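*Asks:* Have a look at these structures, which come just after this line.
The numbers here are math on the coordinates, done by the rules we state, and not lab data. From a predicted model like this one, the values you see are computed outputs, not experimental measurements.
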Structure 1
């Protein structure tokens, strides 16, 4: 039996440790912390009782055990009131706690007075020490505490279950389960093993219920804290849902804007209210994009809404809908828009002009670079045209899912792919003949330099999408599908699609064009080399694109 009390004591301590460790970064629920701490002390008292050798030691152990018996019932009752959103007066809480202190003060007289126990005898239950007390009048007051608080708690729970829509049903059933299991374990224990103290088991099971409740209370207290702190604001309404789209609550302004919310029940979906269907749709859209914005017109007022994820411990636990009364701003913006159309057009025109100048600067730099390179004359124009041919084939046969924005951007970016060669010395760039290994290593540096120049020149002028795409074309067009390329040794789909397309154009032009160190390869030979390189040098997905572009490419180079 001593082992039994030891296990129960250890389990109670584990519950307390779990509570502290897992919720140390959040504001602790001090009611639950107090219960788990008192349970740990009480179960330790039962273990001390089991190991007691003398009556004096048994007295001390029993007084420790009664810490839980006297103080857990009122604290659990206060937890019930709190979770049922029932506010009791401060003096009532003080009366509950004071009554427990009165009972415990009588417990402390054990061994010194007969007000609580008339007499006590030591007994043995297996290898554990126990006591057989003869109760006195003081113990009757303990029954009032034990059963009175229990009955009040059960009554409050069932009342809330029936009448209070603003309280989570899951929490209520968990609390009811705690009370029912406590009674059931006590009664079953008395029937099966009347000499064994079942309170330690009850305490451990109660601890499990409380850990579950605390996890749920953390989510709901998050909601309560947000709503209570923001409820005083006049311009913002807040609505909350859990991951399953169940309604968690709303502040007063949100209910004023959408009165149907007042009829919704906590922990229930809002599907029964057709006028609120748009909220469900907005939440569904949030699954696809990070921030969803919606507009709402009600009672001649214009509202703007945002939906964001609610996070707890790095995990999404629900959705927060923020509704702002934006009527004045909406009217002002609408009025201002009427005067800004011409100005916007003028700004757009100037911006387009600046971008045009910027692009021309890049093209001119590319041309300057190519004029320095005696080996690759016309390469920039030819590869740009090849890229356009490949893109048209992709669109014509719907081979890849590339949108128009991407297609236009890669054609525009293609002339910039060798821009970095402007930093390569003439002794290498204009060398008539093959490069040495050292010279080729220097030449390879043009890819990274090309990416840097594109980003430096275009950044802040062109839109970010185009800058990133053009940089990828410039930096990665010498990467290979098998990872043997440069400068970053990317492989497979790590290589951006725009760079994979550029690679085909770049290599094909090098094969079929005459260089100072080689003759132009025949179309048949070039085709064979390209096909053999599919899956090693080139993306195998682009094989169909190249094959279907063959006639167009050969016709282009034949001109």
Structure 2
């Protein structure tokens, strides 16, 4: 093999390459993002239209039917499903796997904006979202305490603000708390006596709660942007809103209604061991390292915990970093176990030194795999780690065949009492001839395994995208083991292989060297 000949000839360069591979592989391994599942694009878009107080029948007639009629013309839809609930309509659109999810999402938003004027005026804003594994929380922070819920939520909002500032955190949604509001309770008798209708109150609040631009004020050397901030921020400001004028006297909102601060009706609840609590569901950005993000969030929680009111209890649930760390530890344990078993088995056949040469194939192949996966943007997740463990047992096959054949060639050429200088030269010759003899069978053996996994790369559908990492990682790992077997194993054998022993080894002579050297020395030594 040409590559083996060049590698043996430039042995120093290969050793430098191995050192760089170890460094780059470790950096890639520790720098690769950790996830529970592959972050794949699921071609599913969900449209939700809230309509509080409406029955399922009204939702179907007024919202669902016109919405489905408009959305069914979107391109690349494979399945459309609409459901009418009490107070909401939900439409799920599944696209073909080849569809561009960003373009599909934009097309659905355009259709929803087009049909919105045909829907009832009192619906809430529709939401259009794609389904993604990144939407699932990586950590849930629960906060409970023996005090009022509004005080509990105040500390929860403090946590939310700090956690959302962590790099890699997409959101920290608070649930189970109270949403503040300003409640306006109209007095029907006072409103009727003043001649004020309910629409007058609504229109007055809407027209007063604005923030308008005021133009530009220009001077000789500069200019200023002007605005008119009239948005209502406090309840006492709302009380002074003029609803109507009667007989030259302004009728304010406080004259016909009671204005006070309050809380919205609770839609969700959170409890820990029977105690009222609030929960922060933390999601990460796509491609972020779960382990690093969770560690940063835990550091923020530990930093702010002393600021919490007395008696506050904070619990962390659904910590995905724990399972990810466990999977990584299992992978490392499998690698160590494989090395121990390889050395133990080969010790009885090839000696400790040659067994160590074979064992080098495992870490070098794995490190080269990590470098390749990191360059391709693949994350460490359940599927990729399982694939690495699956391929682990096949990594040493090429190295065993090559090292064993090199050892056999060396034993045929040199005896146990051969001169040290001659032995070193013969070791180089045996490294090349032994590798060249089995190179094509080794390549063919690896190619047959790669060919078995190759068709899985074209697995269609969402499941194909999810499981497609398995054949990809196995193919990369086996290819890495082949590269290590043809380049690095012969070089290490040419330098470190032990002296053959046994009665079958002939005594090396100058004639033996001349015959072997004549065939290979020109290509190896130049």
Structure 3
């Protein structure tokens, strides 16, 4: 790492709140300046919602943290204003390869479909991600947006109130109290906020350990995800190799359960393992080494009154599948617009219960997929290992076996089936764009579809003209802004299926709220009410 990341990016500064006779009150306080907390602050500030971020640190994180950012995360970061920086610096990849022993058994493409702005994944060190998010906040501050990061501010106590939360904050100048209408805890897997409220995780801790080594080396491996089952250099275990920017490579090596973690992290033990894998002739330097244990757990509820949990503070999964930070960005995407409408009085605060419903659903999906991956990668019985090895052998020559191979189901956005915000819909349209699903991107003449679906609810007309009826909708939903986007029937495969035209109501987080094969303003108004948590879904 360069000194750029060692210097404070948001150093401690005394604020007027510390000298107030009574605790200052803010609409939103975010605890934690990791990727999720920073993204949450950006999302709210862009919508002119005042937000204060508190963090005990004053710089970006270091070490072996998130590196794989998914297509959906990049689309969310586009909306937040820093997707280009991420992609330009990151290592773009769509292809993964699976090896069994010393042979490749198959490869896969995570984005075989053309016509998307963003790739399936990029690899980028988390400290770059955090840097770009902080720089985006600085740009918003320069525009006069209401966002503040307070480094060196450690929250030591949280008291819930009927209309908010009271925080005790420790600094080098002493303690002070702060109130928030809404408190968002983005303070990581060890969440002090969660402990202060006597809340906990439920789920599984897997009996296995993995070594993460970030190494700096010159290597001609392709920009692909390589995963080995039982490689000759790590017999009866697994291994993973990823390329990152700046000549850094991420290597994961399975170690087993009964190990001395401190001994295994020592360079004199790590370096021989890596030489076995890379060869004696490859020169490399260790940038970071750590050991982790798989955990697939979540809080029972993500909302507790005026305190809402997001990211790793709410849920944890094993890193195979890149579902940690990516699911955290989806939490932000889901929560920001809902909290804005509640604060503006345009939706009841019960709308935030749908955040809990939808993102708990997303967490359950991630935990299910991550648990299955872990069980396949580390069989718990001899029968399980025999099954896994047979699947790997068959996959080399038989396509039917490949979907059974599980080296980590890679992160995809959750489809909110059963959400209380979904409206009844026409089954004539494609399943992939049913209510609750994320709207798939598509190329337009001079831009991309998702770039047009930002900020507000949008009516998307495909092969169907939509007169601008925003004022009429405003009568039904007081003060609500609804955009209109019309595109031609070239979106047929993704949005029309066998229908000749369609109208979609897209939520501010680019998920489908409702859809029809003809324009009906009464149904649109009812669907808007439902998507705001105040409608009757049966109509």
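*Asks:* Given a value of 38.9, 118 for Rg and Dmax of the Cα atoms in Å, calculated from one of 1, 2, 3, which structure does it belong to?
*Replies:* Structure 1 accounts for this read-out.
*Asks:* Consider the structures 1, 2, 3: one of them gives 14 for relative contact order in percent (Cα under 8 Å, 6 or more apart) as calculated from the coordinates. Say which.
*Replies:* Only structure 3 yields this read-out.
*Asks:* Taking -21000 as the value of helix-only ellipticity at 222 nm (-39500 (n - 2.57) for each DSSP H run of 4 or more, over all residues; to 500) derived from one of the structures shown (1, 2, 3), identify that structure.
*Replies:* 1
*Asks:* Supply the structure label, taken from 1, 2, 3, corresponding to log10 I(q)/I(0) by the Debye sum over Cα atoms at q = 0.06, 0.16 Å⁻¹, for residues 165-484 alone with the calculated value -0.48, -1.22.
*Replies:* Computing log10 I(q)/I(0) by the Debye sum over Cα atoms at q = 0.06, 0.16 Å⁻¹, for residues 165-484 alone on every structure in 1, 2, 3 gives -0.48, -1.22 only for 1.
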